[in-house]
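Colleague: What follows is a group of structures, each given as structure tokens.
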Structure 1
Amino acid sequence: MLYRYDFRYTIARLHIDIALRLNFHKIVITGRKENVSKRRPVIFAPNHRNALIDALLVVYASYHMKQVVFLARADIFKQKLIAWVLRGMRIMPVFRIRDGKDNLDKNNETFNNAARILKGNNTLAIFPEGVHNPKQSLLPIRKAVPRIVLPTEASTGFTLNSQIVPVSIYYRDIFGFLSDVYVTFGTPIEVHSYRDLYYENPVQAVNALRQELEERLQSMVVNIRNEEHYEAYRRAIDWNGDRLAEELYKGRKDDFLQASLHIVRELDRLQEQDQVAFEAKMAGFREAVTLMKEEGLRSTDRLWKPRTSAELRSRAAALLLTTPVMLFGFLNGIFPLLIQKKLQTLFKDKQFVASVRYAAGLIFVPLFDLLQSLAVRFITGEWLPALAYFLLMPATFYFALYWRKWWKQLQRDRKVHRFATEKPDQWKQLLALIRL
């Protein structure tokens, strides 16, 4: 049962967590110790940007003895195989009106199970936006969380003492591999504080709790509300994030996240207080984009602090020396790579790029490592070479993926260095245009 502890989930989670950790360069978790109780029933309410990866990150960042159960829209359960996998991951379906009125009664079982989970002092997770949104913005919060938790608390006389914990998930590069991600657990909302209002007017209590949850998430999530200038805001984060993280938030684990929040708030404040200055800044950003296109530069390039010639030469030498290891890793990991590329062509929605990449790494890298190690045993007739290969194949393949990232970054850094040294006046002009 979903509302009971299952040791199989704990065993499977170890493998899943390792694969997830290897997908990112850095996973930064903040607020868990201060805001997530080990002794009380908790409902996680995260923003939703990246399909399956969001759910896995919430599980990864939560306490290991708490087996999180998710509620997700029912349409993703249509295929039997996928439904079986999702239920194995402790995900329950929630039916909406668009799924057919006849199916709405099926929610009773889901909500009853959700109530049992909370009454058992366990953890639920619900994406309150209802759908995933790849943009760096927050969609309107729906009523699913209060509609589940308030009746559940009321059925016990508001003695469960449950908490709703808003969760912010921020990807530095949502589609990039080996990028950084920040998971922040916010200050919990005490559900029992809505007891009197719920007894007096349940509808008003649901709306008030929904409103408070939305306000909490808006204060935590990098929320670009300005649709007209969305790309300008996004580029401003790329251009200024690292510099402001170092200048304003040095020493904090979530320095880049805080810098991103600062940039969005400063641009919003500028627009509210001085529309003329805001439009001038947007015009400067557009001029910067034009200049960068002429020079073949990108917003993610390290423009504010170009690498020195010595740094570039040393990095190139290190990559050259490790090329044999990279080639060994790529050649022996070619089959998982090809399968991943093929699987990605089956999904039109870019939201599933990271999920497919993760699934391919989770399943096919260990599978082909085992098969190829057995092939080594068959060819050599010895177990020792097979064991050595079994250990080396995934390690060198992972190194090869990092090597590719380092090589691409070196090419970008060379381009920035060349621009800054050959055209110093234009480089300084560009920095002035993009600076916040």
Structure 2
Amino acid sequence: MKKIIIFTTIIFVFFSMQCFGEDYIKGKIVSNLEKKLKIVYGDKAIITLGSNHGLVKGDILSIARPADVYLADPVGQCAIQKTFPSTSICEVIKMTQEIEGGQQVFMKRLEFNDPKLFPDIFRVLQNLVEPYAPYKDISVYIFNVFDENRNITKFSELLKDEIKFVFSQKKRIKFVGDDVGKMFAAYSPNELFEKNNVIEGYMKKDNIDALITGYYEVRGGKVFVTLYKIDSNWDVAKRQDSIDGASYGNLLTTVTVPYTPLKKEQNVTCNFVYKPVRHKPLKKEKDEYIANTAQNDPLMLDTLQRVDFNMVGPVEFKLKVDNDMLDLENKKEYKMLLRTGKHEITTSFKTGFYYNETLMFTSPNECKGCRKSVVLQLDKDDEINVEITADPLYGREKIDFNVYTKVITSRPVLKPISRKEKVVPVETYKD
């Protein structure tokens, strides 16, 4: 069952203690988590900066000596692993000398343009980065924010721009271009929040880790803002809050893009499954593989004759669906969403020469039967499997496709049958 995280309204105070100038926040290393005197590479330490200072998981701070008043000569860096309101745990990821408690940590201050909108945006940002490893870049698409009638207004644009501005200051956030937004335009924010297979398929197709969207309503002078974080890898999250609408005036009602209903595309979930076939050739067959691969090239023939191999199999397998290259070489299975209609699939591979599981040599060219193109016709929205078998057997190299509808069947439950036998009395006669 999908887990939905709903943030409750809290009072968020954003401040910067111990500021160095206007652009940086500065704190100190309090101690090492392991209570060691010296802090070295990979150690975790507690610092006096936290989420109230704009820190989130994955932020990288510089480390300086206490005497370095102008922070001109950093001696290391640390990455935030976990934040608390006024403190954080960071891991040392770079150092030029031993680091001790009391040394300074600093980074550029997180800026914002609208103090009313910032608390909600920052909470969404915190929730966005939390499930990911601190070093992992996160691909984010900032979709539109709408009014209650699904129009885009000047306030919608203001809120979207503010989200982008705040998020863009975190280096691990990588924005996805607006050209992918067409596929989401047919869905309301609430529909996107449900994150069904179609939405998840769209996101994975364009390598989107998270999508940010939302809507607002105006009631009694208040603006009730709902922001959604839809994550293709983790749980969805919802942030709701209200702000005073007086300062936004006509921005709330000035429509820039009126709502236009769009037809949702009919889509099919396709599971591409790669099935490589390997062979253990006999002595005569090994000679045939060598001769066929060398193609009368004496240098390659000499090289192959020196290769000790006992198995051949497909390598450098490539699968192209329309204009998208899928990586099935490593994970063997790939799920993607395709609209109904015709799709061109092109596959190819080369022959690999193995000694047990170790690849010893790869043929420089694809053989005649090692490339194939087919047209996949999708008419129904049933989930389908496309199994692709790559077989490098000498003289019969081939690529086979097996397409079938994915059917989930339940195992029959066998129940004992109680049977009542009717006993018929038998008359017996005695002499």
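Colleague: Out of 1, 2, which one gives -20000 for helix-only ellipticity at 222 nm (-39500 (n - 2.57) for each DSSP H run of 4 or more, over all residues; to 500) as computed from the coordinates?
Modeller: 1
Colleague: If you work out FRET efficiency 1/(1 + (r/R0)^6) of positions 301 and 405 (r between Cβ atoms, R0 = 41 Å, to 0.05) for 1, 2, which one comes out largest?
Modeller: With respect to FRET efficiency 1/(1 + (r/R0)^6) of positions 301 and 405 (r between Cβ atoms, R0 = 41 Å, to 0.05), the highest-scoring structure among 1, 2 is 1.
Colleague: Using Cα extents along the principal axes in Å as the calculated read-out, with 76, 72, 40 as its value, let me know the right label among 1, 2.
Modeller: Only structure 1 yields this read-out.
Colleague: Shifting gears a bit: A value of 12 was derived for relative contact order in percent (Cα under 8 Å, 6 or more apart); which structure in 1, 2 was it taken from?
Modeller: 2
Each value in this text was obtained by applying a stated rule to the coordinates, not by laboratory testing. This one's a predicted model, so the numbers in the text were calculated from it and none came from an experiment. Cβ atoms are built from the backbone, for glycine too; each structure is taken alone.
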